[in-house]
Structure 1
Amino acid sequence: MPAMLKGWFDRVLTGGFAHGDLDPVLGVPRRYGDGAFAGRKALIIVTVGEDERSLGLRGISGDLESLLFPLTHGILWFTGIEALDLHVVYDTDGLDECGIESELDRLRTRLRSLAAEEPRRFRRLGDGEYRGTRALHEDILPGRTDLSIHHVEVC
């Protein structure tokens with residue numbers, strides 16, 4: 001992320017304010033779902049100059065969800081903010097006026113229904129699946145080490 005944005009996060013989302021106080025019942029720090037901003041949602045809007053395949057699961061530029069994991073999980077979820085699915089505008093360097101208007105319409109449509117949108121669920125530190133080590137317990141998704149193990153899988 002841009003340095004100015006990172007600096008803003010560092011100055012605003014400070015320990016003792018946005019996260020870090022102890023949960024009186026569990027005795028663990030209030031973070032990863034239980035921070036000061038629990039219950040709030042965030043929409044991340046990303047513009048990229050590549051196509052969807054390049055930023056997909058096997059794309060040469062890396063999976064966009066994984067690339068943004070430090071933001072969605074490490075900053076937002078750490079303080080309790082639930083991230084909605086990313087809103088990505090692909091191939092922005094090649095959009096003409098018609099393409100720009102189409103993308104604006106797509107964003108406007110999404111914003112109108114945002115209140116009803118369900119966020120992606122990450123595992124909470126306080127739910128016991130990390131059992132004191134802050135590493136996901138081995139009996140949960142054994143053998144996997146990808147970042148998506150920290151998502152709650154919805155059936």
Structure 2
Amino acid sequence: MIIRQGIAADYPLLLDIWLRAVRATHHFLQPCDIDALLPQLRDAYFPAVELWVAVDTNDLPLGFIGFNENHVEMLFVDPDRHGQGIGRALLDFGRQSRSTISVDVNEQNPQAVGFYQHYGFAQTGRSPLDGEGRPFPLLHMCLPAGA
């Protein structure tokens with residue numbers, strides 16, 4: 001597995017990974033919520049983050065992470081590849097250039113909450129609404145320096 005910077009040409013495959021991962025893990029979202037998020041991800045969120053992509057030896061994306069400075073804005077792995085260390089590798093890669101890392105996780109996504117807790121993140125707060133003001137509570141988590 002190689003981790004390289006994401007480019008606009010990656011967006012279609014990354015959107016496919018995102019869509020399949022969200023459908024597999026974000027059971028609290030309605031199809032209309034997912035449909036509304038897809039163009040926002042492509043047109044606004046991808047270009048706004050420092051995007052890194054984990055790829056196989058054929059340069060096919062396996063997962064991706066997007067940072068805004070020290071904050072993980074997005075981390076998604078192909079659901080067929082969950083549990084194979086790709087998410088951990090992406091976080092490890094990000095930690096090489098950051099002393100601390102924070103993330104907001106949907107409380108209603110126990111797989112993601114468990115993943116971050118297992119990695120060493122600690123909950124630092126909770127918001128009853130997501131960043132768009134919808135009733136999807138967020139857990140604010142931080143990876144302590146040196147963890």
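As an exercise: helix-only ellipticity at 222 nm (-39500 (n - 2.57) for each DSSP H run of 4 or more, over all residues; to 500), calculated from one structure in 1, 2, equals -9500. Which structure is it? List each step's numbers first, then the result.
Details: 1: -5500; 2: -9500.
It traces back to 2.
Given a value of 2.4 for distance in nm of label points 7 Å out along Cα→Cβ at positions 64 and 88, calculated from one of 1, 2, which structure does it belong to? Don't skip to the end; give the middle numbers.
Details: 1: 0.4; 2: 2.4.
Only structure 2 yields this read-out.
Please state which of the structures 1, 2 yields 14.4 when mean count of other Cβ atoms within 10 Å over residues 16-23 is computed from it.
1
Upon calculation of distance in nm of label points 7 Å out along Cα→Cβ at positions 24 and 48 from the atomic coordinates, which of the structures 1, 2 produces 2.6? Kindly include the intermediate steps, with their values, before the conclusion.
Numbers: 1: 4.5; 2: 2.6.
It must be structure 2, since only it matches.
Of the structures labelled 1, 2, one was used to calculate Kirkwood radius over Cα pairs in Å, giving 15.5. Name it. The partial results should precede the final answer.
Numbers: 1: 17.4; 2: 15.5.
The value was obtained from structure 2.
For the read-out mean count of other Cβ atoms within 10 Å over residues 104-111, a value of 17.0 was computed from one structure; give its label from 1, 2.
Details: 1: 11.6; 2: 17.0.
It must be structure 2, since only it matches.
Match the computed value 20 of relative contact order in percent (Cα under 8 Å, 6 or more apart) to one of the structures 1, 2, and report its label.
2
Figure out for me which of the structures 1, 2 the number 2.3 belongs to, where distance in nm of label points 7 Å out along Cα→Cβ at positions 32 and 128 was derived from the coordinates.
Corresponding structure: 2.
Every number here is computed from the coordinates shown, using simple stated rules; none is lab data. Computed from a predicted structure; not experimentally measured. Cβ atoms are built from the backbone, for glycine too; each structure is taken alone.
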